[in-house]
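None of the figures in this text is laboratory data; all of them are computed from the coordinates on show. Since the model is a prediction, treat every value here as computed from it, not as a measurement. Cβ atoms are built from the backbone, for glycine too; each structure is taken alone.
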Structure I
Amino acid sequence: MARYVFGVDVGGTTIKMGLFETDGVLVDKWEIPTRTEDNGSQILPDVAVSVLTKIKDLGLHKDQIEGIGIGVPGPVNERGEVPVAVNLHWGFTRVANDLESMTGLPVKAGNDANVAALGEMWRGGGEGYKNLIMVTLGTGVGGGIIINGKIIYGSHGAGGEIGHAHVEDAIEDPCNCGNCGCLEQVASATGIVRLAREALAGSDQPSLLRTGKVSARSVWDAVKEDDALAKAVAERFGSYLGKALSSFAVVSDPQVIVIGGGVSKAGPVLLDYIVKYYRKFAFTACKDVAFALATLGNDAGIYGAAKLMLAD
């Protein structure tokens with residue numbers, strides 16, 4: 001008899017859900033709205049109803065289900081508890097315990113970025129490796145660190161918060177976390193725009209970036225057109241991220257570093273700038289770490305959540 005596992009990725013707008021066979025074959029995926037009103041009180045009940053409905057519609061039995069893995073946007077400890085999840089309007093929430101009570105199925109919970117890293121390790125850009133750092137470059141910078149196939153949670157559920165490493169003393173405006181000079185402020189999509197605007201303001205150099213709206217995409221498009229100013233921006237970006245990754249690597253000693261998120265759609269040229277500075281600053285034993293682009297896209301969360309439930 002086939003056995004299955006659910007993977008759930010809770011976002012601020014939608015909840016992505018997947019049903020997998022335990023060998024990683026995706027059987028079905030769907031989305032439901034994230035109802036954040038009333039302090040997000042309906043989020044977990046909605047997940048429970050959707051899971052139980054899917055089991056019934058497919059004629060499955062609960063004894064065929066290994067359980068439910070769930071990723072949420074906030075720190076999560078090893079007990080599946082969330083102290084706060086601002087985007088969901090949650091205060092302290094016993095995610096795993098509450099969802100188990102609602103479904104009668106085993107549940108494991110993790111931070112969404114950590115869970116995405118686990119997904120890329122299982123069936124994505126990090127497949128075949130057990131020690132991995134994943135960086136997601138989007139509006140912010142997320143991350144996850146996997147050691148021997150297991151997520152590093154830390155004592156506060158903040159393990160792998162790569163985007164909030166301090167990398168620049170000169171930045172005086174605060175990051176979303178409240179600190180100043182975080183990696184997120186110079187290596188995210190918005191961070192790349194910051195670097196581009198600084199470069200444009202500090203130089204009269206002709207550039208494709210002087211026409212139209214400046215965005216992370218327009219910067220990388222200009223880099224591909226051999227635009228000198230855009231390439232200088234890419235060098236600064238690569239320096240910040242490459243140096244930061246060299247520091248993370250000397251602590252976690254990964255086999256592979258996977259780069260995902262919307263900015264990673266720039267493709268291999270993005271890796272060129274990161275790897276250049278990583279190799280320059282990495283500790284000798286870590287210099288030859290493999291680099292890869294993420295491949296699962298928006299499905300990384302549901303894959304990782306499913307694997308979270310299956311992890312030893």
Structure II
Amino acid sequence: MIDFGGWDMPVQYTAGTIEEHMTVRTRVGLFDVSHMGEIEIRGPQALNLVQHVTTNDASKLADGQAQYSGLTYPEGTFVDDILVHRFADDHYFLCVNASNADKDFAWIASHAGEFDCEASNVSANYSQIAVQGPQALATLQPLTDVSLADIKYYWFTRGHVDGVPALIARTGYTGEDGFEIYFDPHESERIWDKLLAQGQSFNILPCGLAARNTLRLEAKMALYGHEIDDTTTVLEADLAWICKLNKGDFIGRDKLVAQKAAGLTRKLVGFEVLDKGIARDHYPVFIGDEQVGYVTSGSPAPFLKKNIGMAYLPLAHTAVGSQFDIDVRGRRLKAQVVPTPFYKRSK
């Protein structure tokens with residue numbers, strides 16, 4: 001158990017990280033992610049506020065649809081990366097990172113006064129459990145009155161899980177199919193136990209932070225404090241697809257437009273270690289004798305059976321096939337830029 005964003009969280013359960021990781025890739029795993037924060041925005045101009053503080057275009061969302069987005073500072077750098085869920089034109093529900101929940105809420109609330117709407121930090125009202133893997137639907141379906149097959153990827157609905165009112169979203173942070181369930185914290189242990197019991201026929205496992213990290217790394221999903229923070233812009237983080245510069249004004253847009261026009265000087269890439277060795281987080285990255293950055297996230301990839309990672313490199317060295325060195329405890333290892341995501345599930 002470790003402190004994670006102020007929460008006491010399991011790094012792994014009895015099975016261990018590799019087995020938990022492989023279980024999610026091949027069967028189904030269960031994650032207690034109740035540490036995540038939730039913010040609601042309600043009112044006639046709720047959409048206007050969401051559009052103002054985020055980079056993606058929330059006006060494109062239909063009721064019951066979600067999108068990945070960036071919450072940005074005027075410099076175009078990250079306050080946080082978030083999920084935006086649209087209940088209605090006047091009601092949005094944001095899922096934010098645990099360590100940033102209070103900061104995110106303060107940032108959004110500081111801008112809410114410009115609009116006819118209200119932002120509320122409702123994190124204490126929700127537990128969140130993620131059911132992830134090829135057998136996630138089969139595990140959850142017997143416990144809910146919702147037809148899970150009808151929920152498309154990055155859509156959600158209201159329903160019940162074992163009789164408990166819940167928001168059921170087809171989202172996740174593993175690169176697999178699955179669902180994230182939001183519900184009353186008082187029901188947490190009962191829902192957790194029911195899901196574990198229901199998944200026994202698929203050899204379900206509870207999974208900790210370590211497997212969550214290796215799974216999201218294989219899927220090249222950013223982690224705040226590693227790939228993204230208040231020093232990295234949305235474009236540098238290779239997340240231009242969530243940065244809709246043509247949607248109208250938003251916080252940070254001017255800097256991002258200028259950065260795009262001037263051209264990036266660095267960009268986030270995925271790499272594979274060519275030599276024997278593991279490139280861990282924060283290890284220095286070199287091109288020739290010059291240190292140009294560091295590994296933002298690095299680990300063995302249990303499913304791919306390779307040593308992989310991510311790092312920011314000067315733009316001229318970001319093409320697939322480009323090679324560079326990583327200092328692993330005084331020993332230089334060769335690494336190569338590779339296509340990402342490293343892992344993509346078959347549909």
Structure III
Amino acid sequence: MKVLVIGGTGNISRGIVAALLARNYEVVLFNRGQHADPPPSDVRVIKGDRQHRDDFEAKVSAENWDAVIDMISFNAEDAASAIRACQGRVGHFVQCSTVMTYGPPFSGINLPETAPLQGTSGYGLNKVAADNLLLEAHANDGFPVTIFKPSYTHGPGMNLLRQVGGDGGWIDRLRKGKPILSAGDGLNYFQFLASRDAGDAFAAILGKTECFGEIYNIVHPQARTWDEWHGAAASALDVDIEIVHVSQETLIAMSPERFSGLRGNFGHTQIFSHNKLAQVLPDFCPQIPVTESVAENIEWMDKHNLIPNSDADDLEDRVIETIRNLPRIR
């Protein structure tokens with residue numbers, strides 16, 4: 001199978017490329033060739049910028065593809081360009097969307113693919129527009145699209161994220177034995193999927209004609225609390241962890257520029273159903289232990305000097321000190 005990955009060097013893309021190569025597929029990437037980590041030597045790269053529409057469409061349409069996986073389509077214009085480039089030249093087209101199309105606000109938990117699309121962020125709204133255009137192309141012209149909606153997927157290629165946001169300095173805090181903040185009681189649930197596991201699902205779906213015109217959540221079936229996630233990072237580092245819980249609204253009031261992002265994403269419990277994907281990929285089951293996948297992510301951050309010195313930013317220490325010094329009601 002000859003597979004084109006549009007993008008191909010980011011977090012989820014790394015898992016996809018590895019899974020495709022493990023199946024002995026011919027793998028081709030289309031990207032600008034600017035990522036710090038080069039692709040595997042047996043992967044061909046077509047250099048270009050998809051925002052240069054004519055060049056992108058000419059290069060992609062110059063070949064026939066058994067499958068195309070689009071990892072960097074973020075709006076309707078990107079999707080329209082991909083359709084023009086691939087129509088009549090692709091056996092299966094997979095669009096990487098996002099669960100952020102469902103919210104926040106979210107209409108419930110264990111959300112299926114039929115849940116209301118009520119995201120308010122520009123990212124989520126633009127993904128909805130791209131997805132809708134592709135589904136319309138399927139309905140009207142038979143464009144062979146499948147849409148995958150990942151939740152938080154981690155691994156080499158991006159920073160390991162924490163609930164309250166910020167950069168990778170929280171890893172340095174853990175290494176130095178400093179306490180870390182958690183919003184609320186730390187019991188909000190999330191689904192954390194290793195990029196290697198995600199890659200297996202992307203590769204496994206290719207060629208399944210029954211999936212054309214369908215949407216699938218691609219999430220870890222086991223939800224974890226944010227405190228469990230932070231604990232997994234401590235386990236990967238082989239250190240103890242001290243978590244200081246502060247209400248979300250208190251954090252935002254103390255530093256809106258740092259913590260206001262909680263309202264738009266990680267401050268909400270997010271659980272999405274994996275049942276529909278399990279029906280078409282019954283053998284798909286995440287295999288990577290969370291401590292192992294987190295350790296790989298941290299190792300990549302170390303390699304690229306993405307863990308700053310936490311002593312250079314004392315905001316978290318000041319917030320924790322303020323909370324600890326509040327008068328207690330007796």
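Computed values, structure above
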quantity	calculated
Structures I, II, III, by distance in nm of label points 7 Å out along Cα→Cβ at positions 261 and 277: label with the highest value	II
Test item: distance in nm of label points 7 Å out along Cα→Cβ at positions 21 and 45 calculated as 1.3, pick one of I, II, III	III
semi-axes √(5λ) of the Cα gyration tensor in Å, for residues 61-172 alone derived as 29, 19, 11 - corresponding label from I, II, III	III
